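These are the structures in question, set out in turn.
Here, each number is a calculation from the coordinates, and none is a lab measurement. None of these values were measured; they are calculated from a predicted model. Cβ atoms are built from the backbone, for glycine too; each structure is taken alone.
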Structure 1
Amino acid sequence: MEKHEKIMIPNPILTGFHPDPCVCKARGKYYLITSTFEWYPGVSLYESEDLVTWVSRGGLLKDLDLRGIPDSAGIWAPALSYYDETFYLVYTISRQIDGYFKDVRNYVVTARDIEGPWSKPVFLNASGFDPSMFHEDGRHYVLNPQWDPRPLPGHRKFNGLILQEFDMEKGMVGQGKVVFEGSSIGVTEGPHLMKKDGYYYIIAAEGGTGVDHAICVARSKELWGPYEISPYHPLITSKGQKTPLRKAGHGNFVETDSGEWYLFHLCARYLDNSQDSVLGRETAMEKIEWTDGWPRMVQKTCVPALEVEGPRGAGRQRKTEDGGKSYYTRFTRGTNLGSEEWLSLRYSFEEKARFTGRGLALKGGDSLTSLFDQSLMARRWTAFGFRAGTSLKFQPCHYNQTAGLVCYYNTKVFHYLYVGYDEKKKQPMVNILTNDNFQFREPLGGNYAYLPQGAEEIHLRVEVEQEKLQFSWAADQGEWQPVGPVLDASILSDEHAAGWAYTGAVVGITAVDTFNKDTEALFTEFYQEDMGESRKRDSE
C-alpha cells in the first residue's frame, strides 16, 4: 500500500484583507471568494485544484460603481454555489454602515463558467444582509438574517434567519419563514445551508465579527425546520482562547473527492505589541470530522489550528525560497491588474488609469478622504514586515496636485508619501501627509525634501516592521534617503479606524488633483516584498 505523505498547511491560507470566505467545489476545482467592501472589482476569487495552492483569478463583479459608498460598506459576505451546471453568486450591496437602519440590497448573478460572462444582477430582497442560496430539486432558496430596526423592548436587530424560495423569473415566491433564531451567543449572520445524509445543516456566524466571533451549526430533518443546535457548539471561536488566530468565525464547508471535509473561515492576527490587526481579517481552513452526524474540528476543540493536514493526494504548497511572497511589475500593457491582486477604490481601473508605452498614467482625482473619485489603486498588506515601492514621473504646478505612495486603511486613516509643489520656492518636493481619524499632520513641518533640478524619475519606498513604518525616497539613480520620522503603522487597523471598520491595510499608488483636475502621474514600476525577500534583493 502506498504511504500517504502528510501535507501540512499553515494558517491563514490567504493572508491580509480576505474576510467572509465562501468555498465552492465545481468541475474538479475549488473556488474561494471573499468580501471586498468598497473596493473594485467586487468579490475576490481564488482557484485551487487541491486546497493547498490557491491562485488569484481577479474579481467577479466588474460592472460596479461604488462611488459614494461609505468606508466598509459596499460588497458584503458573498456566497458562491454551483448547481445544474451553473454558478450562482449572491451578494449584498450595503449603502450605509453606521446608521440605525441597514439600507442593503441583495442580488444574484449567474454564469455557466466561473470566468463569465455573468448575467445582469437580479434583485433578491432587502430584509437583511449576508444572503446565501441553497438548491434542491430544481428549486432555489435564499437564507439571510432578518434585520429589525424597531426601537422596542424585546426586539433584536438580528431577528433570526429567514428562508424563502426564489425563482429567477418571478423573484421571491411565497412567504418567508424564520427557520433559526440563533444560539445564546447572538448576532446570527452570514448563514450557509447544506444537506448531508438526510439532514439540512445551517452554518452561521455569530457573536459579531470582532473578538467574540464564532460559528454555530444547527440541523433539521426538514428544510423549514425546526433546527437544533450542535452539542459541540460553538464549532469554532477564539473568544477566551490562547491563539494568535483571533476573531475566528464566518465560514462554510467543502467535501473533497476522497470524502474529507474542510471548514473555511475568517480570522485575524495582531501586531506583537498591540491588539491591532493591520492585516484585517484573513482566511483560514480547518479539517472537519463527523461525529454522530455533527461536524467537529479534528483537534476536538473550538480553537483554530495553526496548521492543518491537507487532503490526501494534494501537492506541496508552492512557496518562494524564503517562504514569503514577492511582486513586481513594470506596468506594461500586458499587466493584468485584477489577477495580480490589485484593487481599485470604488470604481474601475479603466476610468482612472491607462497603460502607455512608458507605464501607467493615473489621473489626478479627489482627495484621499473623498468617497467618490479617488484615483487610488492598491494591493493588500500580506505580512507584518515588508517593503513596497514605486517609481513615477510627475510635474505638479500647484500645491493641490500630488502623486505618490500611500499606506491606506480607509478615508479616516492613512500615511501618504508624495511628490508635490512648494509654491513659495516654485519647486517640486517630497512630503508626507498623515491622517489619524481626521487628525491631519505633516510630520516634516514644512521642511520638505526638494527634488534636484532636472530630476526625471522619483522613487518612493516604504518599509514596515510590525507597528513601525518608515518612508524613503530617491531621485533618478541617486541614493535612498529616509524621509520623516518612523510612523505608527498600527493606526491602519480595524481597531483604530473610527466607526465600524471591516477591511485591512493596503499599499498602493495614487494621484490627487483638487486644483484643475488636468494632471496625470506616470507610474513606471511597483514592487511589494516581504522583508526576507527585500534583504535578499539588496544583497544581489
Structure 2
Amino acid sequence: MKKQSLIKGTFILGIAGILAKFLGIFFRWPLVMLIGDEGLGYYQMSYPLYMFFIATASGIPVAVSKMVSERNAVGDNEGIIQVLKKAILLMIIIGGGFSVFLSLFSKQLVSFFNWDQKSYYSLIGIAFAPLIIGIMSAFRGLFQGLQNMSPTAVSQILEQMGRVIVGVGLAYILIPKGIEYSAGGAAFGAAAGGLLGGIYLIRKYVKVKKELGVIKVRNNIDVMGKLLYIAIPISLGAAVGTVMSLIDSILVPQKLLQAGFDVKRATELYGQLTGKAFVLVNVPLTLSIALSASLVPIISEAFILGNKKEVERKVQLATRVAMVIGIPSFCGLFFMSDPIFNLIFPGHADGALILKYLSISIPFIVLAQTNTAILQGVGRYRIPVLNLIIACIVKIFVTINLVPIPAFNVYGAVIGTVTAYIIAAILNVTAMTRTLKVKINYYDVIIKPAYAAILMTITVVFIYIYVYNNTMSISISCLAAISIGALVYSILIILFGIFSYAQIKTRLLKRGVKW
C-alpha cells in the first residue's frame, strides 16, 4: 500500500473530516429545528459519556498506528496483522462492556449525574455505539499506521452519512412522542453510522491483507502487552480531555440553576454551549485531528530509524501547519460568529456570543493536540496526560467559581475551557522542545500566519458588510465573505513565505515525492 506524506495525509483526512463535520451540521440543523435548544440539551447530556468511551478506547487505534508503522518500516507483515487482531479483541471487550453498562444502568447514571430524567432516552439511544465504533477505530489505526489516510477518510464520511440519515430520520419519526424520544432517536444515529463506516473498512482490509501476503498469523502474547503499554497513557490523556466535556454536562446545568436560571433556561444555555458553539469550534479542529493522526506514524517511523533530522523537520512542519489552521479559524469564528450562527441555525441563532469567545481556545487546542501527537510518536506517552490533568483541574476550579455568578453564567464555562487549553498548550510545547531539543522558529510558525490571518479577517469583514448592504441576505454575504477570505488567506501564506509556491507546485506535479 502506497504511503502518503504528512501534508498529503493531513489534507486527505482534513478534507474528509471537514466534509463529515458539515454533514454533522446538517444533522444538527434539522435537529435544532425539530427539538430546539431544550431537546438539544437532552441529546448533549448523554453525549459526553459516549465521548468518554471514545476517549477511553482512543489509545488503541493510536497504538495500532504506531506499532503498525514500526513493523511496516522493517517489513514485518505478519506483525502488522498480529497488531490488528489483538486490537480488535481489546475493542470487543472494552466497547462491548461499555455498551452493556450503558444499556443496563442508564437510569442510575441519569440519577447519579443529577441530569433531567428526559435525557434517559438519549443515553439508551447511544448505548449501542461503543462496540461498533470501537471495532471500526481499530481498522482505522491499521490504515493510519500504513500511512494511507484514504480509507479512514472515506469511512468518516460514510459514518457521518449514516448518522445523519438514520439519526434525523428517527428524530423525525419519534417527535410526536415527545422531544425526549426524538433526542433518543437522534442519538441512535451514532451506531448506524459506525456500522456503515465499519463495513467499508473491513472490505478494504481484506484487500490489504492479500497485498501483504499474510496467510497464517501466529499468536503473539507480547503484542497485547505492548498495545496496552502504549494505549493506556494515551487513553488516560484523552479521557481527561473528555472529562472536560463531562464536567460541563454535570456542573454547568447545576451551576446555572445556582445563578438563578430555571431548569428549562439552564438546559437551553447548555445546549447552546455544547450543541452549537462546541460543534462549530470542532469543525476547524478536524484539521488538527487529521494532522495528529498523520503525524504519529510518520514521527514514529523516523524516530525508530534514528533519523533525528527528519524528526526535527517534521516537528517544524507540523507546528507551522497547526498555526496555519488554528489562527485563521479563531479569527474567522470570532469576528463572524453572529453571521455564521444565523447561516447555520436560521431562526435559532441564540448562542453566537458563546461561539465568539469559545473560539479563542482554537489555536491553543490545535497546538496542544499537535504536540501531544509528537510526544506520543517518540514514546513520551505520560507527559501529555499529566499536562492535561493539570489543565482539567484548572477548568473545574474556574467553572465551579464563575458559572454560579449571574454576570458570568455559561461564559464561566467558556473561560474555564480557554484557560485550560492555554495551560495545556504551553506545557506541551515546553515538554516537546525539552524532550527533542528542537528550537521552534516562532516568527515563521506564529507571527507570519497571524499577519496573514489579520489581513484575511479585514477582507472577510469588509466583503460581508459590502455584500450584505447590497443584498440584505445574511446567507449570501456570509458565504461570499468566507469563500473570498479562504482564497485570500491561501494566497497570503504563499506571499509571506509560510509555504512556498515551489513546494506546492512540486507536490502537485510529483505526487509521489514527499515534502
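Of the structures labelled 1, 2, which one yields -29000 when helix-only ellipticity at 222 nm (-39500 (n - 2.57) for each DSSP H run of 4 or more, over all residues; to 500) is computed from its coordinates? Only structure 2 yields this read-out.
Among candidates 1, 2, the computation of semi-axes √(5λ) of the Cα gyration tensor in Å that gave 34, 29, 22 used structure 2. Supply the structure label, taken from 1, 2, corresponding to FRET efficiency 1/(1 + (r/R0)^6) of positions 208 and 376 (r between Cβ atoms, R0 = 30 Å, to 0.05) with the calculated value 0.55. It was calculated from structure 1. Comparing relative contact order in percent (Cα under 8 Å, 6 or more apart) across structures 1, 2, the highest figure is found for 2. Which one of 1, 2 has distance in nm of label points 7 Å out along Cα→Cβ at positions 288 and 384, as calculated from the coordinates, equal to 1.2? Among 1, 2, the structure yielding 1.2 for distance in nm of label points 7 Å out along Cα→Cβ at positions 288 and 384 is 2.
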